[in-house]
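Visitor: The next part holds the structures, each set out as structure tokens.
Taken together, the values in this text are just the output of simple stated rules run on the coordinates, not laboratory data. Please read all numbers here as calculations on a predicted model, not as lab measurements. Cβ atoms are built from the backbone, for glycine too; each structure is taken alone.
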Structure I
Amino acid sequence: MRVYVPLTLTGLAEAYRTGELGSGPAYAVTPALREWYLSDDIEELEYAALNRAALASLRLLAADLGAVRRRVVVAADVPDGAAAAPDGGPDPEALGEVLMAAAVPLAKAAAVHVDGGDAEADVAAAARALAAADDGDDDARSVVDGAEDHELLWYATQEIPSLVAPAG
């Protein structure tokens with residue numbers, strides 16, 4: 001099963017240091033996501049799960065004011081039983097969310113997706129606007145959508161050291 005783990009660059013650096021992504025929430029192609037997205041195309045469904053994880057990364061950024069304003073998602077392959085949909089019924093905010101039962105070794109990562117530097121201003125604005133967008137503010141939702149307009153860039157796992165290296 002492919003899972004998409006939302007992080008920040010700080011979280012990615014920690015995963016690189018420890019060799020594991022940790023346990024907790026991630027995103028995957030779940031039955032609820034399939035039903036919501038109305039597609040049988042696995043690439044489209046995985047892209048939807050990736051975007052759900054990117055929004056979760058934005059939430060992590062909103063909570064960590066010191067983190068570099070770039071969304072980070074690690075795609076990893078785990079055994080089918082390693083992730084389960086959370087209890088609590090269908091929550092539109094949790095579509096595609098799965099809970100990892102145990103830490104995921106970073107060696108299971110297939111790729112890393114990170115915003116480019118040109119997205120930082122829009123991501124920073126979106127992180128600041130997220131709470132208001134959640135409360136129904138249409139202007140704030142538009143700001144959040146501005147960050148979502150940026151495609152995450154694909155990186156091979158061998159590039160993680162350069163992604164987490166301090167700018168010099």
Structure II
Amino acid sequence: MIGLSPWNLTTARLRMTPVGYRDLPDLTALKGDPRAYALMLGGVRGPVQVAEELAQEIRDWGAHGYGMWAVRALRGRFLGVTGLMARADGRGVALRFAFWPEARGVGLAREAAGAALNYAHDSAGLARVVAVAREDNFASRTVLGSIGMAEVERFTRDGVLLLVYQSIRRHAGG
């Protein structure tokens with residue numbers, strides 16, 4: 001039930017809930033559309049891969065107390081995803097986000113990613129969060145900078161230059 005989980009987040013324009021099997025049709029459409037997912041790590045996904053990822057994302061919430069959120073307008077329309085996921089390359093817990101093109105350009109990704117970053121630091125207790133963006137993905141880089149993340153590293157994978165951003169927030173007494 002919405003509102004009972006401490007993992008649900010609400011912003012001025014958005015409702016963010018941990019992804020669940022109810023989101024599978026929306027996630028399959030988003031992750032299967034090159035307009036929305038071509039620049040994401042691993043690119044466009046097929047339905048089986050989306051279902052496998054969703055199962056892992058649900059497990060992440062149980063194991064870590066953080067994961068991916070489905071992002072909806074307050075009236076319920078699915079807009080995209082944002083969340084936190086441990087990177088396989090060992091760089092740390094990463095902030096990720098992807099939105100439908102129709103939901104871009106009005107600050108929704110910034111609003112959702114900012115809420116996820118605050119959750120990471122304030123609720124999940126993560127002192128450091130990273131994000132990785134392609135050098136040519138100016139929209140994502142703009143979002144990351146606007147929520148206070150700073151570029152700290154660059155690396156090349158499969159001939160693509162990737163930029164690593166980070167946010168560090170020390171807690172009182174820590």
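Visitor: For relative contact order in percent (Cα under 8 Å, 6 or more apart), which structure out of I, II has the highest calculated value? Each step should come with its number before you reach the end.
Guide: Details: I: 28; II: 16.
Evaluating relative contact order in percent (Cα under 8 Å, 6 or more apart) on every structure, the highest lands on I.
Visitor: Quick check on the output: 1.7 is distance in nm of label points 7 Å out along Cα→Cβ at positions 48 and 152, derived from one of I, II. Which one produced it? Write out the running numbers ahead of the final one.
Guide: Working: I: 1.7; II: 3.8.
Among I, II, the structure yielding 1.7 for distance in nm of label points 7 Å out along Cα→Cβ at positions 48 and 152 is I.
Visitor: Now, a different point. If helix-only ellipticity at 222 nm (-39500 (n - 2.57) for each DSSP H run of 4 or more, over all residues; to 500) is calculated from each of I, II, which structure is the one that comes out at -9500? The partial results should precede the final answer.
Guide: On the way: I: -13000; II: -9500.
Computing helix-only ellipticity at 222 nm (-39500 (n - 2.57) for each DSSP H run of 4 or more, over all residues; to 500) on every structure in I, II gives -9500 only for II.
Visitor: Compare mean count of other Cβ atoms within 10 Å over residues 112-119 across structures I, II and report the one with the greatest value. All intermediate terms of the calculation are to be shown ahead of the outcome.
Guide: Numbers: I: 18.1; II: 22.2.
Max of mean count of other Cβ atoms within 10 Å over residues 112-119: II.
Visitor: Follow-up. Who wins on distance in nm of label points 7 Å out along Cα→Cβ at positions 144 and 160 among I, II, i.e. which is largest? Show your work: numbers first, answer last.
Guide: Working: I: 2.9; II: 1.3.
Largest one: structure I.
Visitor: Can you rank I, II by mean count of other Cβ atoms within 10 Å over residues 16-23 and just name the one with the largest value? Spell out each step's value before the answer.
Guide: Values: I: 15.0; II: 17.5.
Top value of mean count of other Cβ atoms within 10 Å over residues 16-23 goes to structure II.
Visitor: Rg and Dmax of the Cα atoms in Å, for residues 40-119 alone computed as 12.9, 38: which structure among I, II? Intermediate values should be presented prior to the final figure.
Guide: Numbers: I: 13.8, 40; II: 12.9, 38.
It must be structure II, since only it matches.
Visitor: Tell me which structure, out of I, II, gives 14.8 once mean count of other Cβ atoms within 10 Å over residues 56-63 is calculated. Present the calculation step by step, with values, prior to reporting the outcome.
Guide: Values: I: 20.9; II: 14.8.
Derived from the structure labelled II.
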